[in-house]
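These notes open a run of structures that come right after.
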Structure I
Amino acid sequence: MHLLERLMGKPSVHPTHLILGLGNPGAQYAPTRHNVGFWTVDILAERHGIELKTRRHNSKLGVGLINAIPVVLAKPQTYMNLSGEAARALLQAYHLKPEQMLVIFDDIWLEPGVVRVRAKGSAGGHNGMKSIIGAIGTEAFPRVRIGIGQPPEDTDLADYVLSVPPPEERALLLQAIQRAAAACEAWLTEPIEQVMGQYNRTEG
């Protein structure tokens, strides 16, 4: 236990897992589709009393316990296309392997509100995931995908993901991040195959 932590009466926590929600920093991006990863991390932080006040390793982060597991919750502050810089820095700083990191991100290939958990896989065209895979040199890390749907015809993809969803869609996304947060919690204590089996069922 470090001296400062003894003086403050707080035990040292050595995280064994990293939950990384993707998004863009700044108030103008906060309500946009591209930030559902940030939304999910905020839900987890609120549920488990983890303050996201530390700015370190290219991220806004907090360390605490979820289901008795020491975990880092992090939101990269690099902007989406450089998310890999934060992922690499966090893994190195906390001496974690890629399989100990769960990444949450938006996915245009899923209908709005659909949640899917995968043990590994390609970037699927997502720039944040491309950056992470390039930075850490592997696709073998788990992820939670939150569907935001395809942009309407004649709508630029960047404009679509960086826009605020209308009320009906936002309601679906808010339900989805609750489900995504529950999947993150389950991942900490259950095999990934079991989490996939539970959370990849068709919602109905």
Structure II
Amino acid sequence: MKVVLASKNPHKLVEIDAITRKLGIELILQSELGVDIDVEETGTTFEENSFLKANAVMQATGLPAMADDSGIVVDALGGAPGVYSARYGGDPSMTDHDRKMLLLKNTEHVPDGQRQAAFVAVITLVEPDGRVIQARGEIHGELTREPKGENGFGYDPIFYYPPAGMTTAEMPSEEKNAVSHRGNALKVLYEKLKEAGYADK
């Protein structure tokens, strides 16, 4: 079965394909089919935005489509930046570094011991017959006071993961992927796909 990944990110394709290929699913990037659409993420939850992206690409291609939506939620900020993680600050010219420094600035008043945060990822598969399969994964930690580590991207350098004793940007990729929000969502997706009748190959 061929499934279109609603993304232009080849790294995301590799990560998700490692799980889906076990179930006989051939994952291809939307760009490989000449599909170039930017879906407006108007949802207020990761579930809604993940569905919006997958559904739009399914309608454009007529093929089953998969999308993920992810971000960081900070308890002391009432769950922000949340679904706005990639657009935090509201200025399109801001870099990943700018956004993580803004998050540190906006939480500098939060005392140690109250800096809990989580990375969240939701992956959605939408089929042309209307079937929807959704999986959510999380990893819990806390915000640091300054960036540490060169691995990973986005908010990884300021996300401290207590079981590892370091930020997710300091963790080796294999170790990080085994416990990451997307890794955890993929484990749930794998089980849900099996329940839905997709079989191990």
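What follows draws every value from the coordinates through simple rules; no lab data is involved. Computed from a predicted structure; not experimentally measured. Cβ atoms are built from the backbone, for glycine too; each structure is taken alone.
Just a few scattered comments:
- Of structures I, II, the largest value of distance in nm of label points 7 Å out along Cα→Cβ at positions 35 and 59 belongs to I.
- For the structures shown (I, II), percent of Cα pairs over 32 Å apart is largest in II.
- Read-out Cα Rg over 2.2 N^0.38 Å, for residues 43-146 alone, computed value 1.25, structure in I, II: II
- Taking relative contact order in percent (Cα under 8 Å, 6 or more apart) as the criterion, the top-ranked structure out of I, II is I, with the highest value.
- Comparison of I, II by mean count of other Cβ atoms within 10 Å over residues 67-74 - largest value held by: II
- Origin of the value -0.73, -0.77, -0.82, where log10 I(q)/I(0) by the Debye sum over Cα atoms at q = 0.21, 0.22, 0.23 Å⁻¹, for residues 123-178 alone was derived from one of I, II: II
- Mean count of other Cβ atoms within 10 Å over residues 83-90 derived as 16.1 - corresponding label from I, II: II
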